[in-house]
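Undergrad: The following blocks contain the structures, represented as structure tokens.
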Structure I
Amino acid sequence: MVLDTSARRRNPLPLIIAVVVGLVAIIGIYLVLKPSGKGDGGGSTAARSGCVALTVAASSEKSALMGELAGRYNSSGRTFGGKCADVRIVSKASGAAMEALAAGWDAARDGGPVPQVWSPAASSWISLLRQRAASTDKGTLVSDAKPASIAQSPLVLAMPKPMAEALGWPAKQLGWSDVLGLTNDPKGWGAVGHPEWGGFRLGKTNPHFSTSGLNATVGAYFAATGRSGDLTETDLADPKVGDFVRGVEGGVVHYGDTTLTFLTNLAAADARGQGMNYISAVAVEEKSVYDYNQGNPTGDPKLAGKGQKPRVPLVAVYPKEGTLVSDNPYVVLATASDEQKAAAEDFLTYLQSPEQQKRLTDAAFRSFDGTPGSVLSQANGLLPAQKFGVLDPPASAVMAKALGAWDAQRKRARVLLVLDVSGSMGDLTSNGRSKLEVAKQAALRSVGLFAPDDEVGLWTFSTEQRGATTPYTEQVPVGTVSANAGRIQAVINGMHAEGGTALYATTRAAQQKLLASAAPDRINAVVLLTDGKNEYPKDSDLDGLLRDLDASNLENSVRVFTIAYGDKADLDTLKRISLSSRAAAYDARDAVSIDSVLVNVISNF
């Protein structure tokens with residue numbers, strides 16, 4: 001196998017298409033399980049007798065609430081044209097759903113059932129789908145008509161309240177230029193009298209996956225031009241615009257497929273009294289600020305009122321340069337039958353009715369026409385009366401170019417891959433191949449997701465073999481992908497399974513190794529994959545490891561992203577390891593899901 005290190009690693013489509021048929025897509029999880037492809041509507045998975053079955057793919061941040069509304073609809077006795085509908089909600093991140101639809105949604109690969117309605121978080125994803133379909137001659141997947149909206153939520157910069165107040169919030173309007181100013185200022189927060197807060201650290205998701213990341217990226221391009229509409233390809237090629245966006249990206253701590261990584265880690269830091277040490281701002285939807293301040297970062301209505309409210313709340317900064325709004329569009333796909341199209345229209349009418357709109361605004365969305373509800377108040381960290389410019393999303397071709405430009409301008413990574421080669425990796429998976437063979441092929445493909453000038457190294461670990469003095473082996477020192485790809489490929493192809501699992505000793509050593517050479521202008525991280533639990537008596541002190549990994553007081557920390565691989569992996573311990581280093585743990589306990597999980601892991605870089 002030859003690695004294509006020239007491929008743009010931010011577009012996950014080639015990897016997703018390559019996933020073995022029968023794969024059930026599992027979205028990476030952090031402290032909570034985030035389902036993909038599961039029905040969230042009430043009742044059984046079979047359609048109610050005699051009713052038209054309608055599947056709606058909804059963006060993950062609203063899928064639980066949509067499932068609740070679908071359950072209400074199904075039990076309401078509502079009919080249209082003498083028929084009834086049975087609505088089921090499947091949760092699918094907007095970017096992942098766009099890729100699945102563009103590739104021709106496959107229930108086995110992308111999670112089933114195949115939807116007839118799509119509700120991403122923003123219409124920008126529909127534009128990108130049209131662009132993708134046009135470039136691949138797949139025909140019309142959605143109409144060119146402007147889609148209806150279910151609810152709205154503008155993009156904001158969520159900041160710990162004391163930090164925002166230090167910049168003049170709520171009286172002073174702030175924006176991307178302020179982010180750039182603090183990021184580039186060598187004094188950091190010291191420039192406004194708070195050197196104890198260190199440098200400015202931005203949380204921002206990957207725009208290929210996440211609506212907030214996509215909107216933040218486009219918003220930064222708009223801010224660089226000073227305009228509120230008609231972003232052009234010429235603008236994207238302007239060196240001054242590129243320098244502005246590159247400067248904003250320079251403050252990013254890491255990327256990711258969901259804002260939940262940042263909000264979960266911030267909540268954990270806040271619970272330890274360290275809510276000011278983790279992050280200075282994170283680009284999220286307005287609704288997420290409310291959810292976080294209520295002690296429910298996931299926004300799951302089932303968890304409302306059950307969490308601990310933070311000691312340091314977040315407040316919403318509405319960028320003065322203007323912002324994009326997540327309009328939660330509702331589009332019927334071309335594959336829907338006439339009956340399903342009629343059912344979809346009736347469900348949309350139901351969702352836009354006053355009673356259901358109140359349920360949405362009570363959950364901190366704005367109504368489909370942009371009217372805020374009572375929970376959007378300054379007491380909850382929000383400024384519903386503040387005027388902000390609404391940016392028009394660029395044309396689909398310009399949007400696609402913006403993503404390509406971001407690939408070149410985003411912050412580069414310095415990553416150490418650490419792969420478990422213990423004896424249990426020789427066990428067979430459900431497809432008849434060993435866990436190690438499946439992991440080797442996934443790891444080879446994952447290296448191709450990095451850019452040539454990202455830096456990647458490789459370790460393997462088990463327990464000491466054949467007189468070795470450590471249970472881990474540095475196979476390829478960290479270096480540019482362009483230089484290291486061939487060596488990494490050779491090592492991975494030659495890996496074999498033997499020995500036990502020295503999880504704690506290896507994790508500590510890997511982080512310390514990278515910490516000693518951390519590059520402040522790069523995202524420094526360890527990605528550790530293991531199929532077991534610690535089996536190394538020489539180092540069995542988990543609490544000591546967690547203390548060692550805690551980089552809360554370091555300006556440039558090394559985060560440890562962990563992958564629980566196979567059904568015997570110790571996911572709970574891996575969650576604790578990742579949380580202590582302010583990263584995320586990912587669930588690949590269904591071993592054949594490792595391809596899709598690695599896409600999500602690499603999205604952090």
Structure II
Amino acid sequence: MNYRFNEFEFDSESLLLTKSGLTLAIRHNEAKVLALLLERADKVLSKDDILSHVWQNRPVSEQAVFQNISHLRSILGNQAIKTFPKRGYQWQLETVRVTPDSQSSTIPVRTQYQPLPVPSHNKRPRWLYFALASMLMVSVLAFYLPWPDQQENTHSRISIAYIPMTQLNGTEKLSLDDDTDFDFTTLTQLDAAHFETSADLEYPALAGTHPFVLTGQIRTHNQSYYLDFLLKGPFADWQGQLTSASEQDLLQQLKQHLNQPVIYDLLSQPQAPELKQANLSIAHQQAPEDLIILGQLISVYIQMDELDKAMVMAEKLAVLGKRQHQPQQLGNGLLYQSEILTAKSLFELSAQKLALAIEHFETIADLKRQADAWNAQSWLDHQNHDYPAVKASLLKSAQLALTAKDKARELHALTYLSIMASKHKQEQDKYLYLQQAEDKMKAYQLPSYHFAKIPFHYAIFASNAAAKEPHLKQVLEFTALTPDHWVAQSSRKQLIHYYLKHRRLMQAQALVENLATDNAHNSYLKALLAQAQQQSPSMLEHAKRAFEQARLAGERLLSLDAALLLCTTQNPQVNYDFYSQYIDENATSYWREINELSLVALKL
């Protein structure tokens with residue numbers, strides 16, 4: 001069966017995909033997924049449906065479905081396949097099905113019918129074919145399509161659970177009403193401020209029934225309303241800021257922004273930075289005035305070290321922010337520019353952009369972004385070897401965050417100051433500000449995983465691996481309920497390296513055996529343990545999986561670790577050239593420095 005949609009044609013028997021007559025490169029399983037989606041375009045296909053039909057119940061991870069769907073979208077466009085959270089995927093493009101025995105016999109797959117071209121060699125008058133084709137089309141449409149009052153509403157509403165939004169200086173709670181695009185569920189049992197500091201505990205309990213949870217805070221300044229919002233999903237967070245002259249218009253802007261499929265694609269499945277960049281670029285082209293989309297695109301370019309492209313987009317954000325009279329986004333554009341210039345070690349230019357960003361944030365009393373800017377300024381002060389300036393910048397950041405009632409930013413400023421004091425050999429300050437952070441955590445009655453940062457910092461201060469061990473073990477105790485928190489992952493990795501180096505295999509085994517989450521960090525630890533236990537097949541399986549998962553999650557350093565581990569093996573099943581080339585093309589100077597001995601031994 002042949003299918004035609006947009007400029008594409010797909011033969012489901014030969015699994016051949018063409019665009020404007022040119023054959024496109026597409027993998028076999030991707031072609032089979034496409035064939036299944038087209039064949040059952042009227043159904044939402046679950047991951048299990050796709051796995052059973054395409055892979056025929058072979059032992060393949062659900063990740064294979066994500067990867068194939070993502071690659072198809074990168075070829076056919078983001079709108080071709082829609083994700084229905086917790087349900088599956090469905091084909092969306094208007095498609096013509098062409099039967100193999102007659103190119104003029106067509107059956108509409110979805111709702112729109114397209115006439116086929118008339119062969120140029122036919123000698124009969126073209127007007128006759130057009131007339132006959134029109135009559136045939138009207139007949140077919142009359143047969144297949146119901147009258148307007150009988151048509152089913154195929155539009156699927158987006159389901160979002162939300163925590164009532166409050167004003168920073170008031171108790172008024174704002175409601176989001178259902179409409180044709182959204183189905184909102186109010187989580188009255190939760191408070192936005194509490195959720196902000198407890199999301200790592202609260203969200204997993206909600207995710208089963210509410211995969212998308214929205215929260216935010218509204219403030220007013222000079223008769224304007226400003227919204228900071230956060231939308232949590234299974235694999236990522238999405239956040240941004242909006243501005244308006246009224247609360248109702250602000251909420252309407254929020255709905256308009258959230259009614260974009262790219263957001264839920266990014267939240268519902270892990271995506272490699274390259275795929276994120278492609279999807280966000282398409283979304284930006286479709287909604288060029290949406291400055292939150294543009295900001296997200298800039299962040300991905302920075303993550304990919306595409307700094308020149310990131311700078312072009314950051315300058316564009318600043319220009320559009322000014323043109324749209326949005327000092328918030330103008331300041332964000334300048335803040336991005338400063339970050340990019342810092343990454344390029346252009347510290348003086350970065351400081352200039354940062355000062356301008358602070359000015360714009362001050363005009364709208366955006367204390368959170370001011371706190372971020374002063375935090376960034378502390379790194380520039382560090383580059384100038386000026387500890388008093390570092391200290392002043394971070395204390396100012398902490399104070400701004402305190403005034404904004406942003407506990408996370410305040411605690412980050414204090415713990416970061418502790419680290420900076422250590423870098424500058426300020427022994428008294430490094431313990432003083434870490435103690436202040438711990439006192440704040442107790443006063444705020446934060447969940448235990450926040451306290452894990454205290455022993456984590458003590459481990460940083462420790463002089464050797466043996467001295468770090470008790471602190472890292474304490475981190476794992478504090479994160480027992482949140483084992484995938486970044487401090488837990490980092491501590492577990494440090495401990496297993498220490499245990500394996502000293503052949504303490506039983507303790508290394510105890511660290512790994514209860515890891516339930518299938519992610520890149522855990523796969524890498526399992527690979528290390530299998531290598532130490534000389535279990536080569538298991539080591540290869542876990543190491544390759546760690547590499548794939550890290551690439552998909554955008555964890556560059558971890559993907560490099562996994563690639564290096566695979567290069568150390570002498571197994572013929574490992575494509576040494578591929579992984580060594582990956583290291584050569586992606587290794588950062590920092591990563592090369594800490595892995596220098598291994599790289600020299602492998603001549604990489």
Structure III
Amino acid sequence: MCGIVAGIAQRNVVPILLEGLKRLEYRGYDSAGLAVVSQGEIFRKRELGKVKGLEALIAADPIEGNIGIAHTRWATHGKPSTRNAHPHVSRDKVAVVHNGIIENHDHLRTALQQNGFEFTSETDTEVIVHKIAEDLQTADSLLNAVKATVATLQGAYALGVVFIDCPDTLIACRKGSPLVIGVGIGEYFIASDIAALLPVTQRFIFLEDGDIAELKIDSLVIYDENDHRVERPIVESQLKADSVDKGKYRHYMLKEIYEQAWAVSETLEGRFIDNRLQDNAFGHNAAEVFDQIKSVQILACGTSYHSGLVARYWFEKLARVPCSIEVASEFRYRNPVISPDTLVVTISQSGETADTLAALLEAKRLGVKHSLVICNAPESSLVRESDLVMMTRAGPEIGVASTKAFTTQLVALLMLIIAVGRRFALTKETEEKIVSELFSLPGNIEKVLKLDNAIELLSQRFADKHNALFLGRGTHYPIAMEGALKLKEISYIHAEAYPAGELKHGPLALIDAEMPVVTVAPNNNLLEKLKSNIQEVSARGGQLIVFMDEELAESSDENVQIVKMPSVANIISPIVYTIPLQLLSYHVAVLKGTDVDQPRNLAKSVTVE
């Protein structure tokens with residue numbers, strides 16, 4: 001993985017491919033490359049590092065052509081290096097870009113080496129290009145050679161393929177990794193994300209698993225996994241090319257933190273009539289589904305997993321709905337037992353998270369009847385695989401460290417608690433209270449954002465630190481987990497989160513003056529217990545930063561810095577209290593001089609296991 005852009009047109013595609021790669025930079029990557037077929041040759045450029053390095057390479061030694069493939073790579077097999085960067089080429093005839101992982105690459109590599117193919121990289125991808133070259137020796141077309149090759153591949157892939165003897169043909173195929181076709185006027189493009197192609201088209205075809213497409217300037221033919229010729233619908237995207245602009249902000253992450261009041265409003269918009277949530281906000285048959293379910297199983301990864309952890313507290317405390325949550329990457333490997341009348345809820349910003357998609361398919365295989373996805377990408381794989389859908393409408397999120405996607409997921413989950421909870425123990429009074437607090441969220445988020453300057457000053461406490469501890473209780477323990485994840489993702493400071501009550505069971509041994517301890521302390525029934533935990537840290541010389549309700553906030557002292565938070569209801573406090581933790585992580589990362597939007601080793605959309 002990470003990003004594919006390719007195209008065939010009646011114009012030079014190189015500028016289009018480079019712009020597409022820039023628009024995929026948010027996914028995270030370590031190298032970039034591009035290849036075009038022109039005048040009976042393949043011209044290839046590859047560069048370790050950012051797309052701007054590749055752009056400079058091409059500016060110094062220009063290449064052009066009307067058919068080409070390009071890629072940003074996030075290392076899986078083989079370290080980040082120029083020779084491991086895509087595209088990969090076989091015998092100067094065939095070039096390939098690939099997202100995914102080929103699980104049987106060792107076996108294929110051995111067989112190809114025995115047949116005289118020389119490998120120049122450590123990647124699993126290189127077996128694909130050599131295998132296509134081998135199959136071209138017996139196939140009557142590039143299309144049929146690719147079909148023969150993919151039949152031998154085990155694992156996940158999205159491919160773009162070009163061949164010097166077919167300068168009018170681009171082949172695209174996918175299995176377990178997303179790929180979209182952009183439809184222009186007398187031209188076609190492919191990409192792993194529609195964002196890459198928005199400058200050239202807003203009309204897209206979403207390939208389904210197992211599809212293979214043959215693209216020419218004047219034609220497009222798609223074959224399904226059974227090799228039947230099929231038609232896939234053209235979808236008109238509502239996204240605009242400038243929707244991924246940084247605007248006045250230094251980083252995308254800061255822009256997206258500040259967009260959260262708007263994003264939450266978008267999530268709520270149009271889903272209530274007379275302040276009552278409509279079941280059909282989740283799908284036309286949602287009421288029928290919700291009437292049948294007896295429990296909820298949440299599956300998610302990373303930040304989305306943390307939102308699910310908060311939801312488990314809400315489901316069980318507010319509505320008395322049995323709720324389990326599991327890291328999606330573990331679910332399908334432990335032979336789970338799950339009831340058919342369980343609602344499986346998947347959560348994913350991109351809708352393409354490979355582990356979450358695989359977990360949903362496993363749940364279906366085990367006989368689960370109903371599924372719902374909470375997602376920010378309307379045309380994604382999880383959306384297409386789920387019975388019900390709640391779109392968060394957060395807008396494009398470019399920063400790898402998720403912010404507005406997380407808060408809007410929590411808003412969507414609270415709405416789900418209302419819809420499902422009505423069928424269980426959620427009272428009308430509690431429902432009305434939740435709705436009222438949801439509508440107050442944008443205003444409360446704006447209040448928290450006014451703490452930005454104060455939090456920036458606090459971030460200086462982390463300038464020379466290598467470790468940090470985050471504490472929370474109840475629904476705020478997952479918020480502490482999310483705060484720790486944000487700090488480690490973008491500042492590279494090792495951070496861990498614990499339920500505050502667990503301090504005395506081991507973590508207290510870590511406390512000293514060199515360990516910053518960040519605590520979220522809203523006004524709830526666990527506050528007095530949390531204060532005792534704070535005293536345990538302070539008594540041992542720990543340096544505390546405590547985000548506390550302004551109505552109860554005590555005075556700061558030598559060891560404890562109190563940050564006064566706006567007073568909000570317990571129901572929405574997890575959403576409100578995540579904002580200062582995002583700001584803290586952001587300012588620490590800026591202070592540390594890290595790449596805030598594209599932290600090392602990470603990808604925005606994790607489309608491999």
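Undergrad: Given a value of 13 for relative contact order in percent (Cα under 8 Å, 6 or more apart), calculated from one of I, II, III, which structure does it belong to? If you can, show how the numbers build up before the last one.
TA: Details: I: 18; II: 6; III: 13.
Comparing all candidates, it corresponds to III.
Undergrad: While we're here: Identify the structure, out of I, II, III, from whose coordinates Kirkwood radius over Cα pairs in Å was calculated to give 25.5.
TA: Values: I: 24.6; II: 27.5; III: 25.5.
Going through each structure in turn, the value belongs to III.
No lab work stands behind these numbers, since they all come straight from the coordinates. Just so it is clear, the model here is predicted, and its values are computed rather than measured.
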